[in-house]
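Just so it is clear, none of the values below were taken in a lab; they were calculated from the coordinates. Small disclaimer: the values here were computed from a predicted structure and weren't measured. Cβ atoms are built from the backbone, for glycine too; each structure is taken alone.
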Structure 1
Amino acid sequence: MNPRELLLVIDIGNTNTVLGLFKGERLAHHWRLRTSVDRTGDEYGILLRQLFEGADLLPRRVVGVILASVVPPMMRPMIAMIEGYLGLTPMVVGPGIRTHMPILYENPREVGADRIVNAVAGYEKHKRGLIICDLGTATTFDAVSPDGKYMGGVIAPGIGISAEALFRRASKLPRVEIAPPSRVIGRNTVESMQSGLLYGYVGMVNELIRRMSDEMDFDPYVMATGGLADVIAKETDLIKEVDKELTLRGLKLLWERNATGLGRP
């Protein structure tokens, strides 16, 4: 890619879809959209054009697209948008893509695309054994060995799911903001719920990191990404780094490892 060309990377999550535009090594722009399986490819195309116009960018400068999705119904409209509005065939993270990372899962096809992307990006960044916490709709913990193998991990409900379940299933409890309360022992319902959600969740994160570390024969470096990474990392000393761009940079890495002969003529 020359400095005027752009790479579009798309991470489709259960709650949000994040788009990033790389200009060379620099993440020049990124946007977060609500994931909606009800939108058509044309609707996503109109949104994309509006985003490009707002950033004073020309779609024809995009020479490649890579996407990862954990929401299968989103694939059809997103691919239709890319083909119809950018004139490109996207690279899709999935079976057959070259990751340069052995997957030690019993069935490698079961590993979510976002988890592999994060593992690749984390290992490329640090070249050491890792635990990567992705604190989103679901919370995932992924283990990478010192020699760059994906070892497996843990999947747990995200804090947002827990908060929503509490609101929906307990008739007298309100919907609350996920934020640190003024004290652990709440003196009103909102404080009590915030304390239970936040500190209970931090306790889960700490315990899972400790138990994963106990099963490893190396001392893992723990990093976090995802929408709630900043909130949780402030409450634990086990998370050493927050990288909110990890998934987008992982997608760029996978593009570079697989893009021979692809892109705009």
Structure 2
Amino acid sequence: MTTITDTVLLEVAEHVATVTLNRPEKLNALSGELMDSLVPIIERLAEDAEVRCVVITGAGRGFCAGGDIAGMSSGEAVPNESPIAHLRRREEVSRLLHEMPKPTIAMINGPAAGAGLSIALACDIRIAGESARMGTAFVRVGFSGDYGGTWMLQRLVGTAKARELYFTGDLIDAREAERIGLVNRTVPDDQLAGETRALAERIAKGPPIALARMKQNLNLGLHSDYATLLDAEAEGMVITGATEDSREALKAFLEKRTPTFHGR
């Protein structure tokens, strides 16, 4: 199935949803139209039982160059809500990618800057092509940062490095991003789509209920105390152990075959 809007493409196959930001002539900069299309699509995928893994990427030679500076300078119209509420509503894309009960992957195929980098950081896994360049960029245009990047970057690379990247706005290449832990892996550009797809399909073949609970525990572990996390893990083990998927996994192990999971 393929759904197309002017600024966002969506393809779902083999339980993997691929969301493509589609403003290649602008390095997929986040126009109001794009963000107003993207948030409801991600909301829908979060609830779609047929989707077990979500990949987000950009069309053409870029992932996302961040906010549309030209649109900002021309004074994009804001509906009848405060500018803060308006931006916060659009920032939901980061929260959804981070919290939805299924794994999310950013396929970084080129420049990822500003809010574009923040969206990539909100995903569970990031795979970058060798030509990708990444930077917070906000300081270069006099902004403080949005879309959750300040929360996520320091958890990935440490507080000192995150502050350096925010305060300087420096761009780093894909290999450096991998070295500091910003991306999981860097691959040749011509292998990026294949490697990302293979990983997404592998994850999508896993047990959806267990993966959802696993992600919930990992997110909880970012801010909870140890005892609270142990309570959540104990509850999750009992819940997932009672599923049909768990019984199928045990049966497949004894029968020396690959299990088939149905999310029940």
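Brief remarks on what is shown
- Among 1, 2, structure where distance in nm of label points 7 Å out along Cα→Cβ at positions 35 and 235 as derived comes to 3.4: 2
- Read-out helix-only ellipticity at 222 nm (-39500 (n - 2.57) for each DSSP H run of 4 or more, over all residues; to 500), computed value -10500, structure in 1, 2: 1
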